[in-house]
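Student: Alright, structures below, take your time with them.
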Structure P
Amino acid sequence: MAFLDHVLQPPAYGWKDDEGNLVKPSVGEIFKEFFTRLNVFKTRKNWLPFFSWLKVFCLMPFFFLFVFKYFSLSLFVAAFIYSMIIMGTHGTIWHHRYCTHGAYKFRNKFWRFFTQNLTINVIPEEIYVVSHHVHHAKSDQPGDPYNAEAGFFYCFLADVNHQPIAKDLSEADYNRVKLLMSHTGVKANTYEQYQKWGSYVNPWRATIAWVLNWSFWYTAFYLLGGHGLACTLFGAAGFWAVGVRTFNYEGHAKGEHKQQEGTDFSQKDKSINQLWPGFVAGEWHNNHHLFPKSARSGFKAHQVDMAFYYIKLMNMLGAVSSYTDSKEQFMKQYHLPYLERKNVNKKVLVED
C-alpha cells in the first residue's frame, strides 16, 4: 500500500465503498465522527484535533468583546484587514507554500521562526502539511481529506475527521512523516512518543509555543492600542480560523464542474481560481494545482499575490535564500497557447 494511502487516520465511515466510490456520509455521521475525535477522555491520541479547536474557542470571547464592547468603525477596518488579508496571506506564505510545498528556502532558522510567528498561532502545522500532500495526490478522489463532492461539512470539519495522521504507523512510515515535516522547524516526537500521543508534535511543546505566541501578540497589540485593539485582532483571528475551514469546499467549486476556459488550466481536478481568495491571500487555487511548488501562484497581470510579494521582499532582504517561480513556465505552457488558439478561432470566424 502506498504511503499516502494510509498516512491519514481513516474516518469511521471510510474513504470509499467496496466498489471504490467516494463515501458521502450524512451530516449526522460527520458530526458523530467529529465529536468522537475530539474526545480526549476516550484516548489521549485525540489531543491534537482537540487542541486545534480549543484555540478557536479561546478566540471567541475576544470576538464577542470586540462586537459588544469595543466596536468602532476604525477597529472594524483593523479586524477586516487582519483577518482577511494578514491572517490569510500568512497562511499561504507559511502553511501552504513553505511548510507543505517547500516553494522557498530561508537563509537561517531565525527568519523561519520570524515568519512562522508573524501572526497569532492558530493552525497546527502537522494537521495542515501531511494531509495537504494527500490532497494533491488524490484531489477530488476518494481519500482526498477535503473532497468537496462529499459536501460542506465534510470539508469544514476535515481538520478533525480526515486530516490527522494515522495512529498505527510503522516506524518506517513515521520516519516518512518526519521527512515531510523536518524543514518546518517543528520538533518531532520520537517513535515511542508518537505511539503514546498519536502525533508528530509533542503536546507540551505545542502548548508552550501557543502560550508564548499569544502572550507576545496580545502584549504587542495592547501596547499599540490597548485592550480594544488586542481583543479586536484576536477576535479577527478567530473569525479567520472558522472562515478558512470553508475554503477548500469553495476552492474546489463545491464539488461541481465550474472551471472556465482561459482562467482555470488545471483539468486534473475541480479547483478554480477565485478573485477574493486570490486578492486577499494570494490563493489562486487552480494555478497552484498546476504548479504546487511555485512561490508565486498569481501568474496573470490582475492576479495579485501578496504572499509572493512577501517572499520576494524577504529574498531581496536576504532572509529567503531561494524560491521557485513558475510564472514563465505557466505563460509558455498554458496561457500563450490559449491566446494563440483564441486568436486563430477569431480569425476563422471573421473569414467565415
Structure Q
Amino acid sequence: MKIALITGSGGLIGSEAVAFFADKFDLIVGIDNDQRAYFFGKEASTAWNITRLKQQVPSYKHYDTDIRDFASIEKIVKHYNTDIALVIHTAAQPSHDWAAKEPFTDFTINANGTLNLLEAIRLHAPEAVFIFTSTNKVYGDNPNFLPLVEQDTRWELSEAHPYHQHGIDELHSIDHTMHSLFGASKVAADVLVQEYGRYFGMNTGVFRGGCLTGPHHSGAQLHGFLAYLMKCTITGSHYTVFGYKGKQVRDNIHSYDLVNMFWHFYQKPRQGEVYNAGGSRFANCSMQEAIVLCERIVGKKLSHSYAEQNRMGDHIWWISDVNKFKSHYPDWAYRYDLDTTLTEMCHEMLKRH
C-alpha cells in the first residue's frame, strides 16, 4: 500500500493536496483539528471542508489530532509505517498579528509541530518524501529595503535591480531582519526541514509560498488576503486596507499550481532543497488592483476604508522568482492566472454564502 499523509488537510493547500493525490495513492491520511476556528473564529473554520473531503474522497482517512502532541503523531505514523511514501505538511498558525497574541501557541504549532512530524517520519518512514509549506515571511522585512518606486496603483521594484525581471530568489537573506513572531516560528520550521534533509539524508523540500489562494480558502481578516477580500465584496462586509497606500504588491499562486509543484518534487525528490513558490510575474497584484478586480468579477462595490498603520513586518513588494524550481522541474507550468483564480473563487463563495 502507498500512503500520502497530509497535515492541515482541511485548509486551502491541504484539501487541494487531498484532491490532487487521491487517485495517485491507495490511502490519503489527513490530520486536522480545525485550529483555524480557534485562531480566527467560527467563520474561518475548516470543518465544512473536512466534511466535504470525507464525502467526496473515498480513500480519505481523517484524524482530528494536534500536531503538538508527539505521542499521538508518532502513533499514527507508526501505524502506517513505511507505507507512507509522501508527507505534505501544511498545518500551521498562519498570521503575523495572531502570533503576537499567543507566542507559545504559535511557536509550538509551527516549530515544535514540524519537529514532531519530522522525527516521527525519520523513525518510522525515513524513505518518505517530506514537503513543507513554508512562507516568504522567513525573509522578514528585508524585501522592504529594496529600491522601490511608487506608481499610480502599486509599488514596483526599480528596473535597474537584478530582482526586477523575475522577482526575489532563494539567496535573499533571511537574517538581520524583523520577521514577526510568526515569521520567526516559520524560520525555525523551515531550517529544521532543511536540516533533516542535509543531516539525516531525508528527501525534504521547503516551499516558501507567496500568497497562496484558491476556491477552498477559509479567508479571515488576519489571514487569506484574496479570499477575505472576495468574501467581503460578495457579502458586503467592511474591509480595512492596512498601510502603504494600498499599493503593497503580492504574487498569488493558485492552490492547484502549488500542489502540482509538490507532485513534480515527489517524483524526483532532493534532500533539504528550498524553493520560492508564488505567482511570480505571471500572477501578482497590489491591494488597489485586487479591489478593482474583485469589484469587476462580483459586479458590486467593496465597502472599505484605509488605516495608515501597516502590519508589523509586512512586505511592501513581494514577487517570487520561481526559476530555480523551473530549472529543476522544467515540465511544471502555471495553470491559473489571477483573473481565472478570482473568478473561480467568486463562484465557489457564492455557493457557500
Structure R
Amino acid sequence: MNKNKTDKIIVTLTRWFGIALFTAIIIWTTVYFLKAYRYEQTNDAQIDAYLSPINAKVGGYISKIYYKDNQRVKKEDTLVVIELDEYGLKRDAASAELMNSHAKLPILAANEETQIKSIEVIKAQLSGAQAKLKQQQREFERYKNLLAEESVTRQKFDNVSTALAISQSDYDQTQASLQVAESKLNDLRVQRNAIEAEIKIKEALLERQELDIKYTVITAPFDGQIGKKTIQEGQLIQPGQTLAFLVNKAEKKWVIANFKETQISHFRIGQAVSIAVDAFPNEKFSGAIESLSPTTGSRYSLLPPDNATGNFVKIIQRIPVRIKLTDKPEKLGKLSAGMNANVYVLKD
C-alpha cells in the first residue's frame, strides 16, 4: 500500500516536472524567437578602447622603473628612467665644442682690427707715393721741354725719366698692397660668418643633447592605467621601442560587433543597441551604431581569401560594426577593453 502511494507521488512529481520543463522550453523558445524577430544579435563582440603605447625616444640601459602591473598613473608621473652617463658626456663634449667656436671670435676680431690698421698705413703710403709720382711727372715734363730746346743733357733727362718709372712702380706696388690687404680683411669677415654659422650648428647640437637628456626620463602623457609590465631594470632598450601601454581613462570606450552580412541590411547610423557584457550578466548597457566597416573583416587579414584560386565554398562573412556606448561615464568606468559582449540591435 505504501509502495503504491510512493509510486503515485513519484509519478505525480515527474509529471509536474515534465510540465514545468516543457513550459520553460516553450517560454525560452518564445523569448528567443521574439528576440530574433525584434533584434539582430551577435555574441561576436568586444569592448574596445585606445591603447596608447609608451615609447622610448632614446636608447640606453634602464636605470629605474617606477610603475607596476595595472597601476593607475597621473599625467607627468615618472614611469622609466634611462641611464644618462653617456648622454651627459655627449652634452659636455658639445658644450666644449661650442666654447671653442666662441673663443675663435675674439681672435678673429683682433686680426680684423690689425688688418684695418695695416690698411690705414698702406693708404697713407699710397698718398705719399701718389704725391711723389705727380712730382716726378712734372719734373719729367719740364726736362722733356728743356731737352727739346737743348738746354739739358740727354743724361740728365734719362735720370729724370728713370726716377719717374721708379715712382710709378712704387705707386703701383703700394696700390696692389692695399688691394691685398682689403682682400684679406674680406677673408677675415667671411671667416667670421663661417664661425657664426658653426656656432649656430653647435648650439643646435647642444640643444639636441639637452633634449636627449630630458628624454631619458619617460613620463605619462595623460591620466590612465598602465597595462602589463614587460621590461626590467638594466635592460637595454632602443629608440622607438614600446615599453608599456597606457589606457586613457578620459577617452570613451566603444564596442566592435561582428555581424553576419545577412544581418546588416537594415542597419543605419544612430540605431539603438542593447549590450550585455559577460563580466556583468545582470546589467545592460545602452549604445548606438556609430559606423559600419566598408569591408568584411576577412579583407583586413594578412592573407585575404581569394575565391578564384581553388574550389569555392561559400562562407557567410562578417561586417565589423562600431557601436558608441551612451551610458554615463560612471557606469562605463567598470568596462575594460577586450571584454566579451552580446549585442542586440533593435530592428526598425
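Rule-based calculations on the coordinates, nothing more; no lab input. Just so it is clear, the model here is predicted, and its values are computed rather than measured. Cβ atoms are built from the backbone, for glycine too; each structure is taken alone.
Student: Out of P, Q, R, which structure matches 18.0, 55 when Rg and Dmax of the Cα atoms in Å, for residues 210-337 alone is calculated?
Tutor: Label of the source structure: P.
Student: Ok, one more. Between structures P, Q, R, where is percent of Cα pairs over 25 Å apart highest?
Tutor: Across P, Q, R, percent of Cα pairs over 25 Å apart peaks for R.
Student: Then there's this: Using the calculated result 24 for relative contact order in percent (Cα under 8 Å, 6 or more apart), pick out the matching structure from P, Q, R.
Tutor: Of the options listed, only P reproduces it.
Student: The value 13.1 for mean count of other Cβ atoms within 10 Å over residues 226-233 was derived from one model only; which of P, Q, R is it?
Tutor: Traced to structure R.
Student: Taking -15500 as the value of helix-only ellipticity at 222 nm (-39500 (n - 2.57) for each DSSP H run of 4 or more, over all residues; to 500) derived from one of the structures shown (P, Q, R), identify that structure.
Tutor: Going through each structure in turn, the value belongs to P.
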